[in-house]
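Enquirer: Pasting the structures here.
Where a number appears in this text, it was derived from the coordinates with a stated rule and is not lab data. Predicted model, so just to flag it, every value in this text is computed and none were measured. Cβ atoms are built from the backbone, for glycine too; each structure is taken alone.
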Structure P
Amino acid sequence: MNKSLKLWIIPAVFFALCSIIHLYGDLACPPITKFTKAALMPLLALTTVAALADSPSYNKRRAILLLAGQLFGFAGDTMLLDKSFIFFAGGILLFLIGHIFYISLFAGISWKGMKPWQWVVGLASCLLLTVSLVIILKVSGSMLIPMGVYAFVLSLLMFSGLAGALRKGGGLWWLLFAGTVAFTFSDALIAVRTFSGLSQFMGDFMVMFTYILAQAILAFTGYKIVRGEIAGA
C-alpha cells in the first residue's frame with residue numbers, strides 16, 4: 001500500500017460512513033442528520049486535500065476552485081439545517097456561488113475553443129432548460145427571478161460537463177456530466193418540496209442521496225482535472 005493511499009483513505013472512509021449514517025437518519029432517525037450533514041463536505045474536502053498533498057504536481061489555481069466549491073457546499077449545507085425562509089435563501093445563494101466555482105473549474109477546459117454555433121446551441125439549451133424548470137416547478141412571485149438565476153447556473157454547470165463529454169471525450173467527462181445531472185436532480189427535488197408542499201417522507205433521503213453522489217463525483221473528476229488527468233486538461 002503506497003503512501004498516498006494511506007493518506008487520503010482515512011477521511012474518505014469517514015466520508016463514506018458519515019454518508020451512510022446520514023442517509024439512514026433521513027429514513028429512520030432525523031435528529032442525527034443535523035450532525036452528519038455538517039460533517040459531509042469537510043470530510044470530502046479533507047479527502048481532496050489529502051490526495052493533493054501526496055500528488056507530485058497539480059494545478060494550484062484549479063485546486064483552489066475545487067476546494068472553494070466544496071467550501072461553499074459546506075456553508076450551504078449548514079445554512080439549510082434551519083428550515084426558515086431566510087436560511088433557505090442564504091443556503092441557495094451559497095450553493096450558487098459554489099456552482100460558479102465548479103463551473104470555472106470544469107468549463108475552463110470544456111468550453112475552451114468552442115465555435116460560435118456551439119455557444120449559441122449551448123446557451124439556448126441552458127435557457128430552455130431554465131424556463132422548463134421554472135414552469136414545471138411552478139415558481140412565481142418574488143422567487144421567480146432568484147430561482148430562475150439559480151436554475152440557469154445549474155444549467156451552465158451541466159453544460160460544462162456535457163461540453164467536455166462531447167468535445168473532449170472519455171469516460172471521466174461523462175462521469176462528470178452524470179454528477180452535474182445528479183446535482184440538478186437533487187436541487188429540483190428541494191424545489192418541488194418547497195414550492196409544492198409535498199411530504200418530506202423519502203424526499204430527504206432522495207435529496208441527500210443524489211447530493212452526496214453528485215459531490216463525490218465532482219470531487220473525483222475535479223481532482224483528475226486538477227492533476228491534468230482528464231481529456232483536454
Structure Q
Amino acid sequence: MALPDFQLACVLFDLDGTLVDTAPDLIACLNKALTHHGFALPAPERIKPAISFGAVAMINESIDQAVSDRLRGDILATMLDLYQNNIAEHTVFFSGMAETLDAIEAQGLKWGVVTNKRERFTKPLMDALQLTQRAACIISGDTTANPKPHVEPMLAACKQAGVNPKSCVFIGDASHDITAGKNAQMLTLAALYGYIKPGDRPETWGADALIASPAHLTTWITSVL
C-alpha cells in the first residue's frame with residue numbers, strides 16, 4: 001500500500017482493546033465490585049464492548065438505570081481499587097502483537113501508547129508488561145487537559161516521542177480513536193480485533209484501513225515503508 005509523501009516514523013496504539021487484551025482483569029474486578037454491592041453479574045460479552053469507553057460505561061452497561069448515582073459511584077470506587085491491585089493478573093497481548101512490536105522496532109521505528117486510561121492504571125500496567133522502557137511515549141487520559149478524541153493527547157505523544165504527527169499512524173478500536181488521530185493529521189487504523197460494539201460500523205469511521213489482527217498490522221506497516 002504505497003502512500004505518496006508518507007514517511008512512517010512512529011506507530012501509536014490505543015491501549016485497552018488494541019495493544020493488549022485487558023478485558024479479563026477489568027471484567028473480573030467489575031464482577032467482584034458488583035457482587036460486593038449486591039448485584040447480579042452480566043454476561044462478559046455484554047460488557048467487553050464498553051471497555052473502550054471506561055469503567056463508568058462498563059458499570060452503566062451492567063446495572064439498571066434506576067440505580068442511584070451514589071451507588072454507582074460506590075461500585076466504581078470498589079472496582080477501581082480492585083483493579084489497581086490486580087492490574088495485570090490475566091492481561092495479555094493480543095495474539096501476534098508481541099511479534100508486531102518486535103517488527104516495528106526491527107524496522108527502526110518508534111511506537112507508543114495514547115489511552116484514555118488514567119495514569120494511575122496506565123503506568124503500573126505498562127510496567128507489569130515490561131513495556132515502559134520500550135515505548136517512545138505513554139500518554140494517559142489525564143496526562144493532558146483533554147482526553148481523546150481531543151487533539152491534545154495526540155500532540156503530546158508526538159512531542160514526547162520526538163516525531164511529526166504527519167509521520168505517525170494511530171490504531172484504535174473505537175470511533176473516538178480514529179477521530180483523535182485524524183484531528184492530529186495522522187493516518188488512522190481501526191482495530192477490528194478489539195472491543196467493537198455490536199452496532200458499530202468501523203468502515204464508516206473514516207480510518208485509512210481496517211486491521212483484522214496484529215499480524216495484519218505488521219503487513220500494513222511493511223507495505224507503507
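Enquirer: Hey, helix-only ellipticity at 222 nm (-39500 (n - 2.57) for each DSSP H run of 4 or more, over all residues; to 500) derived from one of P, Q reads -12000; which structure?
Expert: Q
Enquirer: With mean projected area of the Cα convex hull in nm², for residues 46-101 alone coming out at 3.8, pick the structure among P, Q it was computed from.
Expert: Only one of P, Q returns 3.8 for mean projected area of the Cα convex hull in nm², for residues 46-101 alone, namely P.
Enquirer: Hey, another quick one. Comparing relative contact order in percent (Cα under 8 Å, 6 or more apart) across P, Q, which structure shows the greatest value?
Expert: Q
Enquirer: Using distance in nm of label points 7 Å out along Cα→Cβ at positions 94 and 126 as the calculated read-out, with 1.9 as its value, let me know the right label among P, Q.
Expert: Checking each candidate, the match is Q.
Enquirer: Using the calculated result 3.7 for distance in nm of label points 7 Å out along Cα→Cβ at positions 6 and 174, pick out the matching structure from P, Q.
Expert: P
Enquirer: From which structure (P, Q) was Kirkwood radius over Cα pairs in Å calculated, if the value obtained is 17.8?
Expert: Q
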